[in-house]
Structure formats: C-alpha cells, structure tokens
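FYI, it's all coordinate maths here, none of it is from the lab. Everything numeric in this text was worked out from a predicted model, so none of it was measured. Cβ atoms are built from the backbone, for glycine too; each structure is taken alone.
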Structure 1
Amino acid sequence: MPLYLFDLVNGNGLTADTEGRDLPDDAAARDEALKDIRSILSEEVLRGHLDLDGRIEVRDRARALLFTVAFADAVLIERQSA
C-alpha cells in the first residue's frame, strides 16, 4: 500500500506529517483528509471559533504534492432563515 503524508496548513503555519499512513489509494487518502479536517473543525467549534481557511496537503512518500483538501470543502454550512 502507498504511504500518504497529511501536512496541515492553517493560521498556525505548516505542521508537517512525519509518520504518514498506508492507504489503498488516493480516494481513501482524500477520505482520511476530510476526517482529519472535520475533527479539527469540531474542536474549533467547541471553543466558539471556526476558521475555514486551512487545508491539508496530501503528499506521497517522496513528499511530492498529490492533491490538496481545503477546510471549506469538508463541511456544508447551512443557515435557516428566521
């Protein structure tokens, strides 16, 4: 299985993934990135803050960029009209 690295880029700067995860393919890596983002955002919401400007850069073993998943792509925000 290929190794995928998930580098976090947000208001705190870059947090490089030094361990990575073995996953079957790019689709599984994208799903993992979405789960990671949703976990981060849920913690932010609990603190009363939500910043959708971050992203996860998914890289291969050689650290070549494969694709990026934006925080804003991980959630659907709906507002009910009063």
Structure 2
Amino acid sequence: MIEADEPTLAFDAELDAVGLACPMPLLKAKLELNGLPSGAVLKVIASDPGSQRDFRSFAKLAGHALLYEEEKDGIYRYWLRKA
C-alpha cells in the first residue's frame, strides 16, 4: 500500500526489515540483492536508525546505486539499484 506522500519509485523486489537490529537489515538486503539481476531495484523498509549509515556505506562500497532514501516516523526506506 502506497501512502499519499510516499514517492512512487518503481522497484522489482521489497524487503521488510522492520524490527530487525543492525546488522540484520543490511545482511538480508545483501541476500535479496544476490537473487536479483543487475539493474533491478530493491526497496528496503527498516526501523533501525543505524541502517542509514549501513546502506549508504554498503551502496558506495559494493557499487550499487542508492537511488533514494527517506525517514518518516522512525521508519527508513531505501531504494537500491543493483550494480
């Protein structure tokens, strides 16, 4: 379900990591990305504030593109394009 103010960025897969503590959101995202073809977009939803640092660093180091990120009411959303 898309909220009225949520961006309408297309994605190929979605990972719900809400309630998981660091490093689990990132580890689950890595596993999900491994199953996707190059160029696919993964949307990740997390509640761990440390995920901001983790996903920014991961995208840069792994060569993936962090297309967009947002935080609202303690929920973090990331759109990653697989390298």
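Tabulated values for the structure
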{"read-out": "Winner on distance in nm of label points 7 Å out along Cα→Cβ at positions 38 and 62 once structures 1, 2 are ranked, highest first", "value": "1"}
{"read-out": "Origin of the value 1.18, where Cα Rg over 2.2 N^0.38 Å was derived from one of 1, 2", "value": "1"}
{"read-out": "With FRET efficiency 1/(1 + (r/R0)^6) of positions 22 and 46 (r between Cβ atoms, R0 = 35 Å, to 0.05) derived as 1.00, matching label from 1, 2", "value": "2"}
